[in-house]
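Each reported figure results from applying straightforward, stated rules to the coordinates on display, with no laboratory input. The structure displayed is predicted, hence computed values, not measured ones. Cβ atoms are built from the backbone, for glycine too; each structure is taken alone.
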Structure I
Amino acid sequence: MRSRRRVLGAVHIVVTAGIALAAEATPPTEFAAEREEMVARQIEARGIRDPRVLEAMRRVPRHRFVPDDEAAYAYEDRPLPIGSGQTISQPYIVAAMTEAAGIGPGESVLEIGTGSGYQAAVLAELGARVHSIEIVPELARRARKTLESEGYGRVVVIEGNGWLGLPDKAPFDRILVTAAPDRVPEALVEQLRVGGRMVLPVGENDQWLRVLEKTPDGVRERELFPVRFVPMVK
């Protein structure tokens, strides 16, 4: 078994909603080297090329979005538990989904499954206008607080059922789903703008990351690669 290498220095502890989170003990630039290494070895080396995505991944402090007892492993190439049976995706998956979405500045993005708020922060770094839905109230509250404390307060976090989307804010230019439904939710397709794109994992035992593009003639779909996400709660 690979040893768990410690990549962070000393941290203080803040307890929020029953889970300890890493709080800033040092200047925010201290872990820039760890983020740079993460991008170089885990993301760029595996084929992610969009310079805006790479820069966003360098800037967002992933260790701020995980529980304190997992913060030492924040820049390793794997998902981490964040409580309530949920996880934060490994950095490569976040980057791959973001690149596949092709997000431009000012575009309206709906994220299904806020989780820790990390993916939403990456989207905000790209200049997107982000609405994010989380079905677990505790996670939604914690993500909202973390995003605000890290300077991403313009991300709108909503407690609700992502299967239904957010019809009162539709249509969206892009939709990202960070939990796996057994089929593509029709409500989300309806809320996607013509010319828009949705990236999501689909499946139960066998999951594939898919990209859907909505055209005037219908929906085009392609599969990228197999993945493993927590199931989407309906």
Structure II
Amino acid sequence: MWGQVRGETVFCLAHAPYLGLVPTGESLPLAKCRLLAPAEPSKIVCVGKNYYDHAMEMGDGVPDHPILFLKGPNVLQDPETPITAPDFVTRVDYEGELAVVIGRRAKNVKAQDAGDYILGYTCFNDVTARLVQQEDGQWVRAKSMDSFGPCGPWITDEVDPGDLAITTRLNGQVVQQSRTSRFMHSVPALIEFITASMTLEPGDLISTGTPAGIGPMADGDRVEVEIQGIGVLANPVALPKIKR
């Protein structure tokens, strides 16, 4: 069920918020709710190398335009639900990112109008099978395994995506730390670039890229993506074949 959080209460909605905030009249204590990934996308459009430091970290140079790839809805994983991988995968990396949730159908949108098409923002972990990515030479299989897209804990429209602190922690230790002001391509610029090629539907996600500091996770780890003004997306890691 969709709901609108106000303080410590969740007010239930009749349908997804991009269809309009229609309350059912019911409410629940937030502490009694199990939060699910706040997304029902037809597709997840991801941006590779949108931070200069991460582009240098990957060693492929700095692209002159946004590099896009897709993840399917199958990757979505709820907060506090384990990240898993098939047994043949031997390295799984975290990538903390800001995600944009689209609120209405968007095609050929100009950057100055991008805000009219945004429902809000949430946290996203672009989990990646790194060695599979290197082996394949492209990103589809490595990025699109089940559970490789933790998302949440909720959507908010009360932040400015132009300058938010973003932090990833692994077992409580900071492993990524940056600000969205260091994007090479801003959220409005990304929406203009993406919608010049493809139509975005209500509920679709744009994951805006990860800063430097990517690294592997192991069985029993806990990974957290925190974004200023949004909250903390936390997931345990269940990778029995990958030990620390």
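helix-only ellipticity at 222 nm (-39500 (n - 2.57) for each DSSP H run of 4 or more, over all residues; to 500) was computed and gave -6500; which structure, I, II, did it come from?
It traces back to I.
In terms of distance in nm of label points 7 Å out along Cα→Cβ at positions 33 and 49, which of structures I, II is highest?
Once distance in nm of label points 7 Å out along Cα→Cβ at positions 33 and 49 is worked out for each structure, II has the highest.
Relative contact order in percent (Cα under 8 Å, 6 or more apart) computed as 14: which structure among I, II?
Matching structure: I.
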